[in-house]
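Structures follow.
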Structure 1
Amino acid sequence: MKLLTYDIGNGPRCGVLRDNLVLDVTALLGVDQTLRDVRALLELGDSPIDRLRDALARDVPAPALPLPSVRLRSPILQPPTVRDFFSFEDHASGHGSRALHEAWYRLPIFYFSNTLRIFGPDDVVPFPAASDRLDYELELGCVIGREGSDIAAADALDYIAGFCVFNDWSARDLQFDEMAVGLGPAKGKDAATTLGPWLVTTDEMAPYLQDCRLQVKCAARVNGEVWLDDGDGGAAYHSWGDFVERASKDSRIVPGDVLGSGTVSGGSIPEAIQLGIESARYLQPGDEVELEVEGIGILRNTLGPKASIDPNYRFRPKV
């Protein structure tokens with residue numbers, strides 16, 4: 001199933017896509033309170049995805065709208081947490097230009113991103129005023145469907161509700177400054193993350209899962225120009241099981257939490273430049289970025305205008 005969050009002008013609602021129609025999940029399940037997004041569905045408990053699948057099989061009546069007539073929002077409007085990992089060796093090593101610390105191979109490393117700046121498909125993403133080096137990052141994302149702690153990697157797929165495309169917008173100039181002193185990324189990743197276009201349930205993605213990795217092809221386009229056409233989602237060094245085990249160890253994961261895979265090799269602008277894409281450059285206001293993942297779909301956003309910055313603003317990146 002493709003689970004989504006949609007809006008027709010009176011607020012977001014959880015939906016499911018069937019035959020290019022968006023069906024209202026609140027009506028399908030007959031719950032009293034409006035389910036505002038996919039997180040609200042997952043928080044119902046008692047195997048909500050199975051209950052929804054059963055309702056669809058029984059043709060329970062529900063409002064249905066053509067997909068082009070609705071505005072899609074991020075499937076999860078505000079995740080409890082976003083943990084973004086760093087699992088593709090070519091990306092992490094700059095395609096072999098720098099040696100990785102041994103801990104990278106031993107541990108699935110992640111950082112926490114900003115849950116208050118989540119955007120959805122076709123949203124206009126604000127261009128950060130303090131940055132001149134804005135980058136996209138083509139990633140895979142998963143959404144947690146069950147609460148748990150200290151979960152073994154072998155059991156991880158039982159906790160993953162499904163997968164989406166994940167764009168980790170990165171202000172590289174801000175990021176490089178803060179990481180130079182041994183912390184971060186923080187402000188360099190603070191402005192925006194885009195999720196979507198929907199959540200494809202784990203059972204539907206099963207044909208692509210091998211060794212708990214998604215064997216999917218990935219592509220990136222800027223203003224219609226192909227900057228990556230052969231990204232390999234299956235090349236991750238660490239698996240989704242490793243991510244879930246690491247995230248939940250001595251901690252807790254809950255429905256709606258998002259885990260990012262890290263950037264698929266070739267899925268960022270410095271890599272596109274390094275790999276010889278002549279038109280590749282850092283992003284500018286008005287650029288349209290499309291990230292495509294096999295089996296999931298296309299996540300498209302346009303960058304808004306860049307606001308002028310106060311000349312007295314002190315915390316500028318090093319030029």
Structure 2
Amino acid sequence: MKTISFANGDTMPMLGLGTWKSAPGDAYEAVKTALQVGYRHIDCALIYGNEPEVGNALQEALSDGVVSRDEVWITSKLWNDAHAREDVRPALEQTLAGLQLEAVDLYLMHWPVALTPGTTMPEGPDDFVSLDDVPLAETWAALEDVKKAGLAHHIGVSNFSVSTLQALMDAGSVTPEINQVELHPYLQQPDLLSFAREAGIPLTAYSPLGSKDRPDEMKAEDEPVLLEDPTIHAIAERHDASPAQVLISWAIHRGTAVIPKSTTPAHIKENLAAVDVTLTDEDMEAIAALDRGRRYLSGDLWTAAGTPYTKADLWG
């Protein structure tokens with residue numbers, strides 16, 4: 001398994017199991033299966049609502065000797081309602097209680113968006129807090145605090161653009177160690193990838209398969225289905241692989257980590273086998289031509305009329 005290395009010598013497997021949209025019960029079985037078949041990287045978040053299930057599966061694997069704690073990389077994320085400096089550590093402690101861990105390997109600021117305390121999903125503009133009132137630099141300072149306290153071995157961000165990354169780099173004493181963003185052949189983000197490489201900030205690709213199973217209210221009419229793309233299918237046939245394996249392999253070939261989600265045992269195993277799919281330069285060129293700047297997670301929830309955020313704030 002290829003890995004991403006950090007300054008202190010820690011390494012994160014480039015392929016992990018995503019847990020967004022994994023229902024409680026399903027999440028437990030998915031993580032249990034993933035660890036049994038060889039995954040050593042699990043991506044979590046408090047907002048997913050399933051960290052206790054993930055924790056139960058992880059603790060069972062640890063007690064059964066399937067893995068040791070230092071063999072498994074666990075990522076979690078700070079939700080938007082806990083951006084105030086005094087709220088960050090309690091939010092992480094809630095995550096640690098659910099996961100039954102003393103520390104996570106990586107803790108990310110989930111979005112560059114702040115909500116009022118206790119807001120899970122906003123229902124209107126009053127549920128938002130302006131970054132003038134809770135600056136990202138303040139939230140980042142609190143992440144630096146939990147890193148110093150040993151509750152998170154590494155800290156980073158998610159859904160950050162070049163401009164928001166640069167702002168944190170200018171304000172903080174620790175450079176974000178990961179930026180987790182939507183990445184797939186329809187949204188290749190070459191400018192962000194280039195900036196991140198120069199800044200030494202690895203990227204993790206979420207929704208690498210096109211997030212076909214996300215909630216209907218998050219979908220556009222007649223949106224393109226990445227897993228059905230003819231170019232991806234043609235490459236898959238040449239390599240005797242599945243389209244999902246090609247998409248995962250493409251992410252790894254670009255030097256990004258990738259966290260496909262599945263709760264189906266056969267798909268979990270199939271996705272792991274993508275590390276053995278070697279794409280050619282011609283394959284990579286063909287996939288590069290597919291970029292259409294198509295976001296499956298548009299950020300519309302955060303930028304509705306009356307909120308203090310705009311698409312330019314999110315994506316630059």
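All of the numbers you see were taken from the coordinates with simple rules; none came from a lab. Just so you know, these numbers come straight off a predicted model, no measurement behind them. Cβ atoms are built from the backbone, for glycine too; each structure is taken alone.
Structure notes:
- At a computed -4000 (helix-only ellipticity at 222 nm (-39500 (n - 2.57) for each DSSP H run of 4 or more, over all residues; to 500)), which of 1, 2: 1
- Each of 1, 2 could give distance in nm of label points 7 Å out along Cα→Cβ at positions 47 and 127, but the derived value 1.0 comes from 2.
- If relative contact order in percent (Cα under 8 Å, 6 or more apart) is computed and equals 23, the structure in 1, 2: 1
- Which of 1, 2 leads on FRET efficiency 1/(1 + (r/R0)^6) of positions 143 and 183 (r between Cβ atoms, R0 = 25 Å, to 0.05), largest value: 2
- Entry that produces 0.65 once FRET efficiency 1/(1 + (r/R0)^6) of positions 119 and 191 (r between Cβ atoms, R0 = 35 Å, to 0.05) is calculated, selected from 1, 2: 2
- Source structure (of 1, 2) for distance in nm of label points 7 Å out along Cα→Cβ at positions 151 and 255, computed value 3.4: 2
- For mean count of other Cβ atoms within 10 Å over residues 39-46 computed as 19.2, the structure of 1, 2 it came from: 1
- When distance in nm of label points 7 Å out along Cα→Cβ at positions 23 and 247 is computed for each of 1, 2, the largest belongs to: 1
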